[in-house]
Structure P
Amino acid sequence: MPDFKLENACSGVIAGIDEAGRGPWAGPVVAGAVVFCNRDLPPLLANNLDDSKKLSKTKREMLYDELMKAAQSGTAVIGIGTASCREIDELNILQATFLAMRRAAEGLKVRPDIALIDGNRTPDNFICPVKTVIKGDAKSFSIAAASIVAKVYRDRIMCDLAKIYPYYGFEKNAGYGTATHIAGLKTHGITPEHRLSYKPIQAIIQKK
């Protein structure tokens with residue numbers, strides 16, 4: 001379970017940052033940035049925050065709502081950044097992810113002194129010094145919270161896109177290459193939300 005050991009080992013304002021949506025064939029990549037102002041979490045968050053991938057959809061949604069309440073009350077500060085599918089195509093997915101992370105950090109109402117970023121790659125031109133943390137969403141409360149923010153926010157984007165493009169199952173697969181998604185591509189082709197630089201989408205284009 002995550003805790004505040006990494007945050008407490010640093011000084012100043014510490015932001016946890018994580019992303020969602022590097023692997024899907026469609027939709028944006030999203031990053032969340034979270035600062036816990038006093039590191040005194042209510043029991044609901046302290047007992048349940050974890051890597052978003054380990055949590056059920058219901059629990060993620062509940063924790064997302066609790067994090068937004070914490071932001072409203074001033075006990076947390078949250079920033080969200082996105083990079084579009086076209087930016088992914090233009091920059092590549094790694095650089096687009098870094099762009100989303102920078103936008104999330106820049107969206108915080110406080111300027112972090114250090115950013116704890118999940119993974120082992122450091123973004124260029126960040127607004128503050130960066131400390132990368134492998135499997136950070138299982139170690140740091142701030143990164144775990146950021147992973148939940150990014151995942152739920154992106155899932156909601158994909159549900160909205162499913163209403164516009166109803167043949168691909170975006171509301172269930174979040175843009176990943178499921179059987180429903182593949183069937184939709186074969187029957188209806190690509191949408192403006194598909195990542196043209198991804199090999200499965202290129203294969204569909206070539207067949208068409």
Structure Q
Amino acid sequence: MSLFEARFYEFNVHLPPDADSLTRFALEAKRYGYSGIAVSNLEIDGNIPQGFSIYSAVEVSGKPSKLRDEVKRYRGSGDILIARGGDEEFNRAAVETAGLDILLQPAKFNHVLAKAAYDNSITLGFNAGSIIRLRGEARIRELRTMRANLKFARKYEVAMLLTCSPNSIYDLRSPREAAALASLFGMTETEAVRAMSAVPLDILKRKSPDYIQEGVEII
């Protein structure tokens with residue numbers, strides 16, 4: 001069985017607030033080989049392809065002192081909770097906050113934070129889309145950060161999630177393309193596939209599913 005016969009998920013989607021955009025994106029994602037997506041900060045509505053799932057996600061933010069309150073606020077909602085990486089103080093607060101699901105692309109990450117992420121079952125997110133969007137020295141710095149984060153994740157067995165963080169259908173990449181991008185910072189094909197399939201499914205299993213209509217699932 002090929003690695004790319006798994007069920008793949010894109011867990012950091014941002015779209016304009018209209019149902020047509022969501023419907024078109026879902027159709028395109030299914031064509032690319034995805035079984036589902038998680039959409040941040042958007043009311044889920046529209047015609048969803050059969051055999052495809054859409055999950056609700058919330059990006060929590062704010063000062064480190066407020067992060068725990070934000071997570072607590074949404075924790076019972078069933079939303080997938082994502083914190084976009086910030087400075088070391090913010091990242092520390094994130095990995096020490098049980099209930100957060102994903103810390104995405106932290107620029108300041110180390111062995112202490114990796115251990116805390118493992119202890120609190122927080123997944124480390126890698127944004128392969130940044131490799132496409134950045135140029136020159138900024139791209140080099142981003143790749144360096146991702147290689148370092150990968151090293152800590154491997155050493156402390158932190159679960160890893162791979163996303164291209166699409167804002168439209170034009171940002172979407174197939175699982176094979178995403179895995180190829182991930183290889184640029186050292187992620188193996190097996191790790192990349194797991195980061196788009198088994199790890200998202202593990203996050204969903206920690207949530208209580210609540211189906212609102214056929215083909216649409218808020219976790």
Structure R
Amino acid sequence: MIKGLIFDLDGTLLNTIKDIGDSVNAMLEDYGFKTHSIDEYRLMVGNGFNDLIYKALPSSASENKQLEGLEKFLYYYNLNYMNSSLPYDGIVELLKELEKRGIKLGVNSNKREDYTVSLLEAYLKDIHFIKVVGQKDQPKKPDPLGARQIIEAMGAKEEEVLYVGDSKTDMLTAKNANLRSIGVLWGFRDEKELLLNGADYIAKEPLDILKIIEEL
């Protein structure tokens with residue numbers, strides 16, 4: 001019996017890609033560097049802001065430029081991060097139904113924890129998450145520490161929890177935490193990446209997750 005679900009944030013619960021891309025592009029424009037399309041950013045996100053800025057800057061950028069670029073990005077992201085971000089269609093309905101069924105919910109993200117909490121409070125304030133783990137002073141995904149902290153807070157066993165995400169990082173996090181995983185197709189990556197990295201189940205739309213749970 002499934003007692004808990006751990007969700008990734010970006011690309012799983014919320015569509016945040018435009019606000020992220022716009023903020024990185026504003027930083028790049030300050031330097032006169034080439035910007036990237038929003039679709040290109042779908043392949044850059046998922047491993048935290050440091051990694052995002054490293055990928056977005058030209059390969060010739062120095063370490064100091066990367067650090068400076070990160071600070072510039074954070075300035076713009078503070079201004080932009082709630083401009084366009086919204087829950088995916090069907091997410092609110094899914095989460096409310098899961099709560100009705102007594103299933104505990106958690107969030108495990110590589111987004112900085114203050115942003116993660118602020119976005120959840122803004123867009124999913126009526127949903128109770130047992131524990132939210134974002135990027136902070138501990139290993140980031142695919143390290144399983146965050147997922148294990150959430151499982152402990154749920155008072156559940158590994159076999160009673162599913163991990164839901166849209167990327168390779170999420171599937172590997174689930175594997176490292178000894179959890180079964182659901183790869184979602186409405187996010188930033190494709191089905192091939194999810195299956196290659198060990199997705200146990202695939203959800204084409206949020207309510208598919210209910211069907212998966214019912215069959216377990």
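No value in this document is a laboratory result; all are computed from the given coordinates. Since the model is a prediction, treat every value here as computed from it, not as a measurement. Cβ atoms are built from the backbone, for glycine too; each structure is taken alone.
Taking percent of Cα pairs over 21 Å apart, for residues 11-82 alone as the quantity of interest, name the structure among P, Q, R where it is greatest. Don't skip to the answer; put the middle values down first.
Values: P: 28; Q: 31; R: 15.
The structure with the largest value is Q.
If distance in nm of label points 7 Å out along Cα→Cβ at positions 59 and 187 is computed to be 3.5, which of P, Q, R is the source?
Answer for the origin of the read-out: P.
A value of 26 was computed for relative contact order in percent (Cα under 8 Å, 6 or more apart); which of P, Q, R is the source structure? Working shown, then result.
Values: P: 30; Q: 22; R: 26.
Answer by label: R.
With distance in nm of label points 7 Å out along Cα→Cβ at positions 115 and 131 coming out at 1.6, pick the structure among P, Q, R it was computed from. Display every interim value, and only then the final one.
Values: P: 1.6; Q: 3.1; R: 2.3.
Of the structures listed, the value fits P.
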